[in-house]
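Trainee: The following blocks contain the structures, represented as structure tokens.
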Structure 1
Amino acid sequence: MIDMSAFKAHVKNGRIVVDEPTDLPDGEIIDLVPLDEVLARGGDYLDEEERERLHDSLREGIEQMKAGQTIDADTALAELHTHR
């Protein structure tokens, strides 16, 4: 899975300069994509199969919500943070 962490940066003398420290190791290669391109593609790089799986998961979640099979948002976020 691709980590979609965003970095703030600016262009200076034709070079991209990151405005904040990162925890990336020296020599790490990253791909930079202009935000306009991402938005032009619908906001993500999902192919049709991935998009269908996403929509299936969303439908399943909605059905679980309607059935009362939910947990508190704070609990859910805490659980997600433990899986980082």
Structure 2
Amino acid sequence: MKNKTNLPKWFNGTIYDKGETVTNPFSGEEYKLTNLELSMYDFVQGCAMIPPTMLDDATIKNWQDGLSWFRTQNAKAYMVLLD
């Protein structure tokens, strides 16, 4: 669990002060995330909750970029929580 880089410049979500353990609701597997990983995880999960009819191109791109950032920063956590 490394804090490799900061969040991307386009990220305008909440940046948490602390990380925490997140549970995959389908598998029950858990993974401890850093504050930045948790911030991006919540952003990505928030995007997933937007009804498809309300998604615009910018939101879809940020969602995809968020998943890519997460996969690059912590591939193991990505596989447990988002894949």
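Trainee: Say we calculate FRET efficiency 1/(1 + (r/R0)^6) of positions 13 and 53 (r between Cβ atoms, R0 = 25 Å, to 0.05) for every structure; which of 1, 2 gives the highest result?
Mentor: 2
Trainee: Another question, if that's okay. If Cα Rg over 2.2 N^0.38 Å, for residues 29-68 alone comes out at 1.65 when worked out from the coordinates, which of 1, 2 was used?
Mentor: Structure of origin is 1.
Trainee: log10 I(q)/I(0) by the Debye sum over Cα atoms at q = 0.10, 0.14, 0.21 Å⁻¹ computed as -0.46, -0.82, -1.19: which structure among 1, 2?
Mentor: 1
Trainee: The value 2.7 for distance in nm of label points 7 Å out along Cα→Cβ at positions 45 and 61 was derived from one model only; which of 1, 2 is it?
Mentor: 2
Read the figures in this text as sums done on the coordinates, not as results from a lab. Predicted model only: the values in this text are computed from it and were never measured. Cβ atoms are built from the backbone, for glycine too; each structure is taken alone.
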